[in-house]
1. When helix-only ellipticity at 222 nm (-39500 (n - 2.57) for each DSSP H run of 4 or more, over all residues; to 500) is computed for each of P, Q, R, which one produces -24500?
2. Consider the structures P, Q, R: one of them gives 42, 14, 9 for semi-axes √(5λ) of the Cα gyration tensor in Å, for residues 54-125 alone as calculated from the coordinates. Say which.
3. Where does the value 18.7 come from, among P, Q, R, when Kirkwood radius over Cα pairs in Å is the thing being computed?
4. Matching task: 32 is the computed value of relative contact order in percent (Cα under 8 Å, 6 or more apart). Pick the structure from P, Q, R.
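Just so you know, all these numbers are worked out from the coordinates, no wet-lab data involved. Given the structure is predicted, the values throughout are model-derived calculations rather than measurements.
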Structure P
Amino acid sequence: MSKIKEILQKKGPVFNSVTPDTKVLDALSIMKSENLSYVVVMQDAKYLGIMSERDYTHKIKLQGKKSESTTVKDIMSSDYPVIGFEEDLQRCMVLMNVYKTRYLPIFDEMEFQGILTMNDLMREVIAKEDPSKPNTHG
């Protein structure tokens with residue numbers, strides 16, 4: 001089994017998805033309840049992008065918009081590099097560094113599978129260095 005697939009299985013199913021018409025404030029509530037820094041934007045089971053804390057900070061707070069009336073589609077990011085199950089973890093770190101992102105959407109063929117985060121990669125590196133430490137997800 002690929003390392004990327006193993007990481008996704010440890011994380012479990014995606015519960016932090018919203019539609020593009022979701023109000024930013026509602027998306028932030030989901031992020032808080034799931035203790036995550038992003039939500040996945042989906043429409044009719046199709047991946048559209050991610051709304052992150054950074055999107056909120058840069059496109060709502062710094063531009064003086066209102067999170068109660070702005071929709072997720074107005075601030076989400078959809079230009080992340082995409083990876084597959086067979087991607088090497090080292091390459092994932094390089095992609096995150098080059099694209100200055102904390103998130104990589106994962107696809108199997110053309111089907112969205114989940115998000116690999118910087119925290120997921122850090123947990124893997126730490127677990128390799130000290131196998132006695134538990135590898136929890138989040």
Structure Q
Amino acid sequence: MQQPEELPFELAETDSALDPIFKQQVQKLHHLTVYGRWLVVALLWLTIGSLSLWGLRSEIALWQQYFTWVAVRYGLFYNPLPTFGLALCIGMTVSVLVWQSRNILLGLPHQEQQRLEQQVHKIRQQGPSHPLWKRVCQ
């Protein structure tokens with residue numbers, strides 16, 4: 001007698017997708033992803049952002065006395081490293097804001113939902129040795 005072959009990963013998921021505990025675990029993983037992204041943004045602002053603002057301290061003092069857009073332009077143009085650091089921090093902040101706003105307003109895209117479900121399956125398969133086991137499955 002032949003052993004039945006295991007179903008492909010997508011077909012095996014359909015039973016789990018109906019499980020309310022599984023859905024709750026996917027939601028927990030999504031929340032961890034959101035918190036992780038905001039943690040990265042906060043760390044960027046605390047490190048690179050603060051160093052960049054410190055590098056622009058003399059220009060900022062000048063801007064406080066005589067604010068013109070030309071002064072801002074030249075202050076940023078002649079300080080490329082702090083400008084790049086601020087652009088990185090601002091870009092990451094805006095990208096996380098747009099990503100989270102899209103998820104709130106339009107819901108998770110289907111591909112993102114599938115990715116989260118696959119990650120939960122991998123976490124379940126690996127068991128307690130996975131670093132996210134306690135946060136997602138318990």
Structure R
Amino acid sequence: MKISTKGRYGLTIMMELATRFGEGPTSLKSIAEKHQLSEHYLEQLVAPLRNAGLVKSIRGAYGGYILSKSPEEISAGDVIRVLEGPISPVDFTEEDDPAKRNLWIRIRDGIAQVLDSTSLQDMISYHDEGSHHDSYMFYI
């Protein structure tokens with residue numbers, strides 16, 4: 001499974017909102033400028049996040065977006081599923097060889113476990129602390 005820019009930039013948005021949780025709304029323009037991303041593209045990504053109930057929009061001159069729940073309550077899996085769809089390394093059917101199907105299921109479940117057990121709070125805490133020598137690096 002390869003996470004596209006939708007998933008990566010969506011996590012960027014969510015991490016910024018998590019970092020500023022409780023401080024009021026954050027504009028997409030400020031996130032786009034900070035990370036040198038297209039504001040227009042971020043607008044396209046925040047719509048499904050809002051529709052899924054992960055963020056709320058605040059109108060007005062000092063408007064923007066806020067998380068709808070605390071950073072501890074939103075997982076990376078929540079964000080990735082909204083933007084990328086179901087988590088699966090390959091499409092498989094019941095007709096596939098049982099050994100292969102079992103492997104694909106175990107890989108899918110392993111990826112889901114990592115994503116679902118990693119909250120936005122975990123991500124911003126890790127980001128703020130820098131790299132750890134005893135931490136794992138996961139490539140998906």
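1. Computed on structure Q.
2. Working: P: 27, 15, 10; Q: 42, 14, 9; R: 35, 14, 6.
Of the options listed, only Q reproduces it.
3. Numbers: P: 15.7; Q: 18.7; R: 16.3.
Value 18.7 for Kirkwood radius over Cα pairs in Å corresponds to Q out of P, Q, R.
4. Working: P: 24; Q: 32; R: 29.
This figure was derived from Q.
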